[in-house]
1. Using the calculated result 19.9 for mean count of other Cβ atoms within 10 Å over residues 107-114, pick out the matching structure from P, Q.
2. A value of 17 was derived for relative contact order in percent (Cα under 8 Å, 6 or more apart); which structure in P, Q was it taken from?
3. With FRET efficiency 1/(1 + (r/R0)^6) of positions 59 and 203 (r between Cβ atoms, R0 = 25 Å, to 0.05) computed per structure, which member of P, Q shows the largest figure?
4. To which of P, Q does the computed value -0.35, -1.02 (log10 I(q)/I(0) by the Debye sum over Cα atoms at q = 0.07, 0.15 Å⁻¹) belong?
5. -13500 is what came out when helix-only ellipticity at 222 nm (-39500 (n - 2.57) for each DSSP H run of 4 or more, over all residues; to 500) was calculated for one structure; which of P, Q is it?
Structure P
Amino acid sequence: MGTPVSPPVIRGWLVKNGFALHKMAKVLAGGRSPFRNAQFEKINDFKHQYFQASNPVFSIDTKAKEFLGQFYRAGRVWTQKATRAFDHDFPSWATGLVIPHGIFDLTRNCGHINLGLSHDTSLFACDSFRWYWNRIGKRCYPNATSILWLCDAGGNNNASHNIFKEDLQSLVNSIGIEIRVAHYPSFCSKYNPIEHRFFPHVGRACQGKLFDTLETVVQLMRRTTTRTGLKATVNVIRRTYDIGRKVAQNFKANMTILFDDLIPKWNYRVVPQ
């Protein structure tokens with residue numbers, strides 16, 4: 001209307017009319033499964049059953065891999081001068097990488113991370129849980145008769161890959177206790193409890209800090225805590241894992257995995273042979 005108005009006045013008008021500064025919200029699913037609601041109901045039933053029976057419920061997933069070296073990491077820390085980092089994130093400049101595989105205990109509100117140094121494979125995921133169960137899990141649940149895994153439908157625990165089931169069967173045979181697997185529906189990985197109850201706090205403990213060495217990463221992740229009592233333990237798995245492994249020829253024909261009648265591709269039990 002030809003009348004000059006200062007930015008503070010405009011800002012005040014925007015606030016009065018319900019405007020505010022917002023970041024983009026990553027909430028739109030890339031697709032939708034016809035069994036989505038039914039699977040969430042089954043997962044809730046499984047959790048209730050296991051809590052009632054004092055059996056462990058673990059949420060499992062792999063955090064994004066991190067390169068070791070003088071690489072920039074988001075976040076601010078109290079220092080007298082800025083930490084110096086490379087101006088580009090070229091993988092060839094890295095001195096190594098870490099693959100954090102997380103295991104979150106819903107009952108005890110405790111998380112564990114095994115840092116892999118090779119490849120994110122199904123065998124790595126199973127080795128990660130084997131290490132955790134033999135050293136921590138079975139001491140916390142000495143009377144457990146079954147274990148519930150909550151995990152995504154893809155990644156190293158892909159619901160459609162028989163190589164994961166073969167490695168899982170070997171894991172169950174070695175620890176001698178049944179594992180029930182309940183996969184979250186496709187495009188619903190953000191609902192996996194570890195994604196909002198553990199990993200964000202690990203990220204907060206490490207923000208703004210250089211992952212210059214493996215020892216630094218271990219120390220930073222072990223500092224993960226919350227006011228509600230969350231704690232984290234960290235271990236390094238130095239085994240080298242091959243990619244492109246093939247499932248044994250006779251595994252599918254002789255598979256003893258017990259699939260549920262309702263949505264069997266996402267719900268099954270693996271019992272010791």
Structure Q
Amino acid sequence: MLLDADEPALAHKKWRLMPEPITGTLPLFNAILSHSTEAANRLTRLAPISDLMHKSGPLLEDSPALPCNETDLEGLGEALGGRPVWLASQIHLDEMRPILMAHRTVLRLAHRTLLVIVPDDPTQAQAIHKLCQEDRWNVASWDDGELPDPNTQVLISEDRRELGLWYRVAPVTLMGSSLVPGQGGRNPLEAAALGSAVLYGPGVRDYLDSYSRLASAGAARIVKDADSLATALGLVTAPDQAAAMAHAGWEIVSEGAEVSDQIIALAQDALDERGAS
């Protein structure tokens with residue numbers, strides 16, 4: 001299969017002095033998935049491949065929905081009792097100061113708000129817990145079996161395998177490893193796939209395309225420090241705004257998933273045909 005096919009990526013001017021290789025090569029594929037309708041039209045003019053062409057759209061990064069324990073989700077929902085929640089996902093210790101400063105600002109406006117923190121490195125969980133205690137936060141540890149009570153202000157969850165739970169619980173997520181330089185950011189599509197609006201810092205070079213797609217669709221907002229984070233949280237935690245961002249994020253994730261599903265279906269059909277022959 002030829003995936004994400006686009007004529008400009010295949011044609012080179014220097015080949016015009018030689019026998020055109022593309023015309024002879026394209027019919028050798030079993031299936032060709034075009035980048036766009038325009039690309040499909042250009043490719044079919046180069047070679048007789050109309051019966052091989054599938055107009056799929058661009059091949060984009062997507063993210064399957066992370067799993068969670070349904071019993072934990074139900075129990076946590078009962079413990080929260082409708083409290084506002086926001087998540088700081090895959091956080092480094094150096095990012096904690098602006099996060100806690102922003103959370104303190106948020107609490108002045110919505111005193112029942114709970115901050116859930118998932119460290120990027122589980123070995124930093126103890127240091128993060130100590131920092132919260134030194135700042136006189138009421139902090140609980142999910143990994144010690146503690147559920148948030150009405151007085152809990154910060155809940156720490158050490159295991160990143162629990163992110164599927166927290167993305168479902170939190171309408172808004174700050175994607176960590178982005179507020180300090182050198183970390184490159186973390187995959188925002190995991191949060192968007194589960195309906196959480198995305199906030200992020202400037203250091204997201206490893207997932208720049210995904211953040212750009214989400215931001216362009218209105219599903220993500222960039223923040224730079226404690227003040228901008230607090231301001232963004234004040235705006236995004238409004239139910240209508242969070243819902244609009246979540247819907248926009250789901251559309252972006254679905255856009256990439258449709259092409260991936262198409263590729264998987266074609267591959268399975270090819271394997272079935274091979275097995276039957």
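1. Label of the source structure: P.
2. Label of the source structure: Q.
3. Numbers: P: 0.95; Q: 0.45.
Largest value of FRET efficiency 1/(1 + (r/R0)^6) of positions 59 and 203 (r between Cβ atoms, R0 = 25 Å, to 0.05): P.
4. Details: P: -0.33, -1.18; Q: -0.35, -1.02.
Computing log10 I(q)/I(0) by the Debye sum over Cα atoms at q = 0.07, 0.15 Å⁻¹ on every structure in P, Q gives -0.35, -1.02 only for Q.
5. Attributed to the structure labelled Q.
The numbers here are math on the coordinates, done by the rules we state, and not lab data. Because the structure is predicted, anything quoted here is derived from the model rather than measured. Cβ atoms are built from the backbone, for glycine too; each structure is taken alone.
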